Structure 1
Amino acid sequence: MVKPESALTDAVAEFILAAGYDDIPEDVRSISRRCFVDGTGLMVAGSTEASGRILQKYARELGGEPEALVVGTGMTVPAHTAALLNGTAAHAQDYDDTQLSSYPDRVYGLLTHPTAPVLAASLAMAEAMGSTGQELLTAFAIGFEVECKVAEAIKPEHYAKGFHTTGTVGAIGAAAAAAKLLGLGERELRMCLGIVCSESAGLRANFGTMTKPYHAGRAAENGVAAARLAGGGFTADPAILDGRWGFFQIMGGGADAGYLLGKLGNPWSAVEPGVSIKPYPCGSLGHPAMDAMRDLVIEKDVDPAKVKKVRFGTTSKVLEPLRYADPQNELEAKFSLQFGLGILLLERKAGLRQYRDEVVQRPDVREVMKKVETYTDDEIEKMGYALIRGKVSIEMEDGTVHEKMSELSRGTPQRPMNREELYEKFQECCGLVYGERQIAQIERLLYKVDTVENIHALIELLGPAQG
């Protein structure tokens, strides 16, 4: 029963306890399967990154009971460690999905990356327990929903102050999923939430470094650890989201209760307002501008050698996070409009092969970035932040100007990727480790994951490359 003094915690706990597979609408299941495809591919790709290699060495040093696979490798480690490595890998390229906002007073695109922490925690916990695919998808969908609704409810001050929501709120979603798989009762679940909210962390100052994806991995790890500790009798505050010392007040200056109470699963956030699958491996706030740039370059057959200047006007909320005007490596380039727009001008592509240190340091790339100017457009600023609005302008040496407004990118619910387009991205990611046959097998199985009797059938395909 929801009590006034603990209403928010009560609502979250009741939803996690009550929701089952049959309560998840088919459209939510369908979107969850797509998130599995996207997120798993990114775990594979992220396992090859420098951050992945460092964490793999760290995991070997830690040792422990072999319970769950580090995706894309032959390593089997404790479940919480697997969640850490897989969650970090899923966010390593900043290519993972993003939550959309339901409300105009929230900042579009600045909520959370919902899949990475929840899928990493769910997959590790499900493997450790020998769960069915249906149990895995159920836990994922519930954790995803909890993460999105909590991110929506917390005051925007949370993000504006510098917290990275994927690390902070992502931990709560991961804990919800792990708790569901463990079958925690009400008291244990409340302890789980109390524990994980004290582990909630992640600072935006680390954008452009390996620690940004580490936020997602740590959130997944904390979720698994909190669920297991609670299941073992560890105690915490049973109403952690509420009150003057609760999560919402301390981390965000409060919450809009109406964005959470009565809203969990009503509607499911995966469907309304939906989730965006990224078309580029970089900060999502730059994607509409990058799509507009790509369209202009292709439609007008722009010769980069004849471009005098590129200007992009947008809101301060877009420019503040995308703060690297002169990026020195691939991680900084992920938060650089100068690189994103510049590389599209040069190559008409901006994928994993473009976001590399050696590409960022290429002389032609250094030169083209100098031509890209960004500015706050006062008129666009006045229109608010419900959409990622901007205006791309390409001025040619002969005085010709090509312009295009931007507000929605490919991969958003309004411009969704079809299965073939998502498979191209999946191939790009998994091709760093696997051959075509194995990639196709994994993709087919992920699209029917909830029919798998034992999750180990999937895990067998996610280890090292097969001959």
Structure 2
Amino acid sequence: MNPADLSEDYQKKAIPAHLEESIALVRQIAQNSSDLLINPITVGGIHCAVCGCEGMFSTTIMTSLIIEPLTGIPAQSSSTDLFSHIQEKLLLSLDRPVVRNYGDFFRLLHSGFVILLAEGQSKALAFGVQGYEKRSISDPSGEENILGAQEGFVETIRTNMSLLRRRMKTPLLKFELSQIGNLSHTDICLCYLTDRVPPQLLRQIKKELAAAKLDTVLSTGYLQAFLEKCRGSIFDSVSLTQRPDVLCSKLLEGRVALLIDGTPFAIVIPKLFVENFQTLDDYNYKPFYAAFSRWIKYLAFLLAVLLPAFYIAVSMHHPELLNSTLLLILTKAEAEAPLSLPVETIFVLIMYEIIREAGLRLPKAVGGAVSIVSGLIIGDAAVSSGLISTPMLTMVAISVIAGFVTPDLNAPITILRILFIIAGGLWGLFGIGLLGMLALYNLAATENFGFPATAPLAPFVARSMRDVATRVNFRKMQSGNFTVEEYYEQNS
């Protein structure tokens, strides 16, 4: 049989009872891959074979927990008695599924399991002895905090599951493992609290994941498109987090999380827009300071999106709004610039995006050189030569720095900033107001699986303003905020 043809339908092909035929099929399906390890062994007088994938299992664990107990099994009359003896009288490993087809065989083999085949048995025994290399738990790179835990998710899905379980020691926290990807068979895990999650939300998420016919899943972006129902929105309707403590707080609100093997990010469904301005440290500081910090974030978002556009609109269309001193300063500065205000601003922003991308993609050893060169060329040489005016560069710099305060909104801020600059340059404050209404309409229309991204502002929930407009202490927050389950109950 052609290996290519066999590889297409091996998923449901049953394991034959004859050992030599079974081993031959394993080699044929794997096309004699170099990392396939098959070792014939006699266990209890029965001819067997131990199969593994090189680099995926722990040799030490396999030797002490699998090989040594197997070699000590007394003689058995048949392979059926041998498997019964292993299953009933030996522990070997806690994770020990029974394999009946080659689809499960290779999925477990490539997940770090060691599999035992025996003469006369049309099934195999798998033992979880995973020992592949993995990154240790470390600080989350994108969600820094001062007073919270200093550990984040890693690339191994079962390690991430244990990080959640350590924080929520309740049987109500449920994990549902499955595989996705026709070739990669990537492990994914749905996480939710059974008493908090709306059943219809869970059904819809499972339906969308089942509809994802992908060959492989290498990161969150592969599945994020299937979990965002509002495709015309510029704002995300699902969120990503690297922090187990943040994810636990979302689960308590009735949301669903998706862990993907191979990526240190968890997908949270659905997402609220106000969450972009909330951090874990908000709940560790005094309420008065946390409220002040939160309003700083709101202000920073407005500055990041609107400041360059307001500068252009006022300078070009509404100079009467400026006092005489400021108007003279701006007029003198812009008179020497060779480009119009909108073109000049967009040019600076594009240069900033190029520099930012270069700093992200370059090796760390030379990444610092980007900051030096960009500071010398744009910050000093461009202004000294008169190519860019100092007030314009100042406005753009303030806008860019303000955008760093809400990193989750970096993508929409980047696009909206340029759109508002164009609108302000063409139609002044009227254009900014018109585009602002369109942006608000787009945000209000953003929803995911029937849950609006603007909640709890629209629909308005008064008690949730304790954690949106301000941040009260936990004595007052004990009654809880508006949850996903409550919204579905009110609108069902």
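Match the computed value 1.60 of Cα Rg over 2.2 N^0.38 Å, for residues 202-305 alone to one of the structures 1, 2, and report its label.
The structure behind it is 1.
Comparing 1, 2, where is FRET efficiency 1/(1 + (r/R0)^6) of positions 42 and 258 (r between Cβ atoms, R0 = 30 Å, to 0.05) highest? Kindly include the intermediate steps, with their values, before the conclusion.
Working: 1: 0.35; 2: 0.10.
With respect to FRET efficiency 1/(1 + (r/R0)^6) of positions 42 and 258 (r between Cβ atoms, R0 = 30 Å, to 0.05), the highest-scoring structure among 1, 2 is 1.
To test your reading of the models, identify which of 1, 2 gives 15 for percent of Cα pairs over 41 Å apart when calculated.
Values: 1: 15; 2: 39.
The value was obtained from structure 1.
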The value 13 for relative contact order in percent (Cα under 8 Å, 6 or more apart), derived from one of 1, 2, belongs to structure 2
One of 1, 2 was used to calculate distance in nm of label points 7 Å out along Cα→Cβ at positions 50 and 346, yielding 1.8; that structure is 1
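Laboratory data are not the source of any read-out in this text; all were calculated from the coordinates shown. Quantities reported herein were computed from a predicted structural model and do not represent experimental measurements. Cβ atoms are built from the backbone, for glycine too; each structure is taken alone.
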